[in-house]
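Following are the structures in question.
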Structure P
Amino acid sequence: MSIVIYAESAEGKFKKIAFELASYAKKVAESLGTTVTAVSINTQDVSELSKYGVDKVLKVTNDKLVGFSAKAYADVIQQAARKENASVVVLSSTTDSIYLAPLVAVALEAGFASNVVGLPESYLPFQVRRTAFSNKAFNSTEISSDIKIIGLAKNSYGIFENTSNMATEDFNPTVSENDFGIKVESVEKGSGKVSIADADIVVSGGRGLKGPENWGMIEELAEVLGAATACSKPVSDLDWRPHSEHVGQTGKPVASNLYIAVGISGAIQHIAGINSSKVKVVINSDPEAPFFKVADYGIVGDAFEVVPHLIEKLKAFKAQN
């Protein structure tokens with residue numbers, strides 16, 4: 001028996017979520033008295049997983065899998081799970097894995113719990129805690145199938161080093177041509193130095209910035225903080241910023257440790273999509289902006305005055321430390 005994780009990667013390098021999944025799976029494995037096996041697809045160097053408790057990596061190298069295909073990747077993961085006699089499969093709640101998980105669950109006849117936010121509440125019965133109603137509530141879900149699939153919410157557990165003596169095995173699963181019915185022709189990438197998916201901090205701008213020519217201060221604040229840049233839906237609709245930076249319920253969900261909203265009023269769809277962020281800071285000139293009702297910290301003021309002062313203070317703080 002083993003716990004299997006899918007260690008997501010991009011351009012041959014692991015995403016941060018892969019290390020969170022490894023940390024989580026290791027803790028579950030210790031409770032169940034078993035081991036952790038990671039599946040990697042076209043990743044150049046898998047050694048970093050050993051820092052987070054992975055006992056074995058099934059390394060898949062296949063040119064057909066360079067572009068993401070949900071059906072093909074799901075086929076690889078379910079074959080790995082069967083090979084390792086997996087009792088638990090841990091996936092992330094990223095966009096890719098949201099597509100993968102149902103396909104893996106059907107193939108393995110497994111129960112699937114998405115948006116899991118912590119370690120299992122119990123193992124007999126197997127019960128996990130999940131977010132519900134756009135992160136406004138929690139529920140406890142029991143998975144009674146022989147194989148359990150967990151979709152771990154981003155930044156819900158954390159990354160913890162736990163060095164292991166990791167083995168690496170080349171794995172050559174069967175991939176059918178029928179798995180590639182839908183092909184990815186191109187991928188739109190964000191313009192920021194830090195991707196939204198991997199960011200601990202996100203600086204987001206809205207229509208309060210008045211135009212794309214004023215985005216420099218958002219990018220400067222993000223650079224000082226080592227953050228990703230993002231935007232509200234109206235901003236991407238106006239083509240001020242690429243659609244890849246649109247966050248919210250109808251864009252990319254955000255679960256960062258710190259989310260800074262500049263000039264965003266706080267439409268319900270936007271708030272629902274970023275509500276999993278641990279600390280929310282709002283800068284807006286309108287004291288009645290809905291965003292203030294859900295913010296942990298709020299600054300009522302003109303963004304064109306507040307943000308430059310904030311950048312100045314942060315740079316001074318960094319210089320002293």
Structure Q
Amino acid sequence: MNITRTRFFSLLLIILLVAPALAQEKAKPAPNKATAKKTVRVMTIGNSFSQDATFYLDELAAADGNELILKTANIGGSPLELHWNKAQLHEKDPADKNGIYTSGRGLKEILADGPHDFVTIQQRSMSSHDIATYRPYAQQLQEYVKKHAPSAELIVHETWAYRVDDPRFNVAKPQEGEPKTQREMYDMLAKSYRTIAKELGVRLIPVGDAFIAADTDPKWGYKVDAKFDAKQAKSPALPDQTHSLHVGRKWSTSKDSKTPSLSMDGHHASVAGRYLGACIWYEVLFNTSCVGNKFTAGLDGDYARYLQETAHATVMKEK
């Protein structure tokens with residue numbers, strides 16, 4: 001009887017000591033999968049807008065402990081049609097220089113140099129408003145990607161509208177069908193991109209949506225400097241271009257002249273625009289929120305946070 005009681009109390013003591021430890025073990029939170037290192041392999045079939053949007057993508061990824069492997073088939077100012085024609089020229093004659101990219105390879109070789117998790121396509125910005133320019137080239141490129149990179153997911157990269165004061169919107173007699181304002185350009189390109197993405201059955205990287213949201217924000221949006229007179233300006237004077245997502249006004253010199261001239265680039269992305277584009281790409285391709293990412297591309301902390309939150313909200317809305 002004494003032996004039984006001794007064993008009983010010994011067992012009870014063990015239970016009292018071990019139970020709390022077991023309870024604590026069960027209470028431990030599950031590992032956060034979002035913090036695990038992830039490698040994403042991307043290939044872009046595009047132009048300078050693809051280069052702009054991915055400019056900071058590797059640094060955003062690295063700040064979270066992730067890795068980007070990026071390969072490109074980009075040509076400045078290239079529409080979808082040019083990429084398709086280039087692929088066909090290379091198929092016909094691999095030695096034809098018109099069928100290869102600056103890497104010295106044709107599109108199918110770049111596609112085959114994988115594996116790729118994602119392959120992106122986009123339309124030339126000047127034609128992005130016109131759905132007719134996407135057909136049949138977007139579908140042909142989709143089939144070409146499936147053939148030469150069958151494991152990759154094709155995604156359409158939605159480009160952005162030009163800056164509100166871009167010369168495109170200051171034409172006395174715009175051509176029929178051409179957008180007359182930044183808002184009109186965005187509305188037309190957004191419709192075109194979504195139409196083609198639906199036809200292809202693919203996802204969209206909504207950079208254009210984020211640009212228009214940030215550009216028109218009452219607090220953080222770009223506002224034209226009404227006091228700046230471009231005709232009377234002398235180097236190095238520039239207008240106030242705070243929060244411009246586009247390069248905008250800049251002074252430059254040519255090889256033929258040492259005298260600086262004032263030019264306007266309302267098309268391409270500024271540091272802020274590149275950062276916003278990269279945040280969108282990061283959210284879509286890595287399936288990870290960019291909000292709180294420590295990489296800010298040198299932007300003011302509050303502004304970078306705003307762009308992160310804009311990107312996140314844009315992607316969540318798209319989903």
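No value in this document is a laboratory result; all are computed from the given coordinates. All of these numbers come straight from a predicted model, not from anything done at the bench. Cβ atoms are built from the backbone, for glycine too; each structure is taken alone.
Odds and ends about this structure:
- Taking mean count of other Cβ atoms within 10 Å over residues 217-224 as the criterion, the largest value within structures P, Q is that of P.
- Source structure (of P, Q) for helix-only ellipticity at 222 nm (-39500 (n - 2.57) for each DSSP H run of 4 or more, over all residues; to 500), computed value -8000: P
- If you line up P, Q by relative contact order in percent (Cα under 8 Å, 6 or more apart), the top spot, with the largest value, goes to Q.
- Read-out distance in nm of label points 7 Å out along Cα→Cβ at positions 81 and 201, computed value 2.8, structure in P, Q: Q
- Given 3.0 for distance in nm of label points 7 Å out along Cα→Cβ at positions 145 and 169, calculated: source structure among P, Q: Q
- Value 39, 21, 11, calculated as Cα extents along the principal axes in Å, for residues 161-208 alone, assigned to which of P, Q: Q
- Value 20.8, 59, calculated as Rg and Dmax of the Cα atoms in Å, assigned to which of P, Q: P
- With P(r) over Cα pairs in 5 Å bins from 0, in percent, for residues 225-272 alone derived as 5, 20, 27, 24, 17, 6, 1, matching label from P, Q: Q
- With semi-axes √(5λ) of the Cα gyration tensor in Å, for residues 121-176 alone derived as 28, 18, 15, matching label from P, Q: P
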